[in-house]
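Structures incoming, each one as structure tokens.
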Structure I
Amino acid sequence: MNTQAAITAENLLPDMAWTGSRMISMTHPTSNDIILEEVATGLSRETRYGGAATAVPWSVAQHCLTALHFAEEDGIQQVAHLGAILMHDAPEYMLRDIIAPLKRYLPDYREIEARWWRETAARFGLPFDMPEIVHYYDRVTASSEKALLISPLSGDWPDMPDARAVPAAILSYTPQQAAGRFVAAARRLLRTGV
């Protein structure tokens, strides 16, 4: 491709990316851009902790399903909370799982991630403001992942809740199984017929 053609293509599609079914804006998505099956597939292929920290491949979809499992195990029944717990990392299907130590230096990323969450929330009837209970179950799951999947040489993580047992079934999911379980959980909890 010559330089003039590359410049023209860049100008025409400056923030566009392919989702698997169409081109969408990476910086200004709409709720119609959020397709459940694409979210599930993307999250099932996206590794947590940059992909290098865990003893076995561990996807964002497995993380979300584990957080949902813990919440349901604790008797949480409010559908909006359960849906938000399942979908809390949905923007990462396109934006990737940026590890926390780096994310704090990327304010533009955080703003774009917040836009993606708002559009995800609008698509599936979830709260625009992430409920505090989601942060709690995200941290419980991270603590549990650390205990099971990450070397003790990583040291202590401050202010983390006690670790819990990650279900063996979730631990052994292939990406395709994780995506299928994610879609099934979403259909059970969310407004997915939009």
Structure II
Amino acid sequence: MAPSTMMQLVKIELEETMTRFLITGTLAGGLVLTLLNWLTAAILPPRYKQFKDPHVVVEAIRANVSDNDIYTAPQGLFVSVSLRTGLPSFGPRLASQLAVEFVVACGLSLLLLAAPLRSSIHAAGVLGLAGLIAGIETHFPNWNWAGFPTSYLVAGSAYLAGNWFITGLVLGAIRWKLETGGVAK
């Protein structure tokens, strides 16, 4: 077989492996992220506290707002307002959340394809660090400018880093298995 033909076959095989990883990583990563985020929401302490007299607060806020939005007052009040009555429908919200988890898993899989990683733990480290950076970037402005508590910044950044680290372990193992056929090098 000619060297150029051999190189073309290797390139095709590599592209097929990358495509299989992207598909498998997106599906497995989406499931892992979904489970981890539900678990995180269940075990982390609630970050939101109740008002002493919620009825009075709700009536005062509703009397002073006109739409769903985020409102603030210079006296230190920061309120997210949803004026809808009744419970929101669960199905569309669940579908949206699942879709976002799979989009994020696809993005994380793309990150791992771009990195020359040697093991599952390296993949976990890369994604854990990316999660920490994303968590800080996401939560720091609320802590810094809106007065959110430090626990919000720490917990939000840490859970994202932890969840992406664990997802990195799974994605790294999938990538290693696809690239090596599960055989140690």
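Computed from the coordinates by the stated procedures, all read-outs in this text should not be read as laboratory data. All values derive from a computational prediction rather than experimental measurement. Cβ atoms are built from the backbone, for glycine too; each structure is taken alone.
From which structure (I, II) was helix-only ellipticity at 222 nm (-39500 (n - 2.57) for each DSSP H run of 4 or more, over all residues; to 500) calculated, if the value obtained is -26000?
II
Who wins on distance in nm of label points 7 Å out along Cα→Cβ at positions 43 and 139 among I, II, i.e. which is largest?
Answer by largest value of distance in nm of label points 7 Å out along Cα→Cβ at positions 43 and 139: I.
Comparing structures I, II by mean count of other Cβ atoms within 10 Å over residues 19-26, which one has the largest value?
Ranking I, II on mean count of other Cβ atoms within 10 Å over residues 19-26, first place is II.
I have 4.4 for distance in nm of label points 7 Å out along Cα→Cβ at positions 75 and 107, calculated from one of the structures I, II. Which structure is it?
So the calculation was done on I.
Starting from the value 18: which structure in I, II was percent of Cα pairs over 31 Å apart calculated from?
Label of the originating structure: I.
Which structure, out of I, II, was semi-axes √(5λ) of the Cα gyration tensor in Å, for residues 51-122 alone derived from, given a value of 42, 18, 11?
Label of the originating structure: II.
Looking at mean count of other Cβ atoms within 10 Å over residues 91-98, point out which structure of I, II has the largest value.
I
Tell me which of I, II gives 1.7 when you compute distance in nm of label points 7 Å out along Cα→Cβ at positions 131 and 155.
II
One of I, II was used to compute distance in nm of label points 7 Å out along Cα→Cβ at positions 67 and 171, and the result was 2.1. Which label is that?
I
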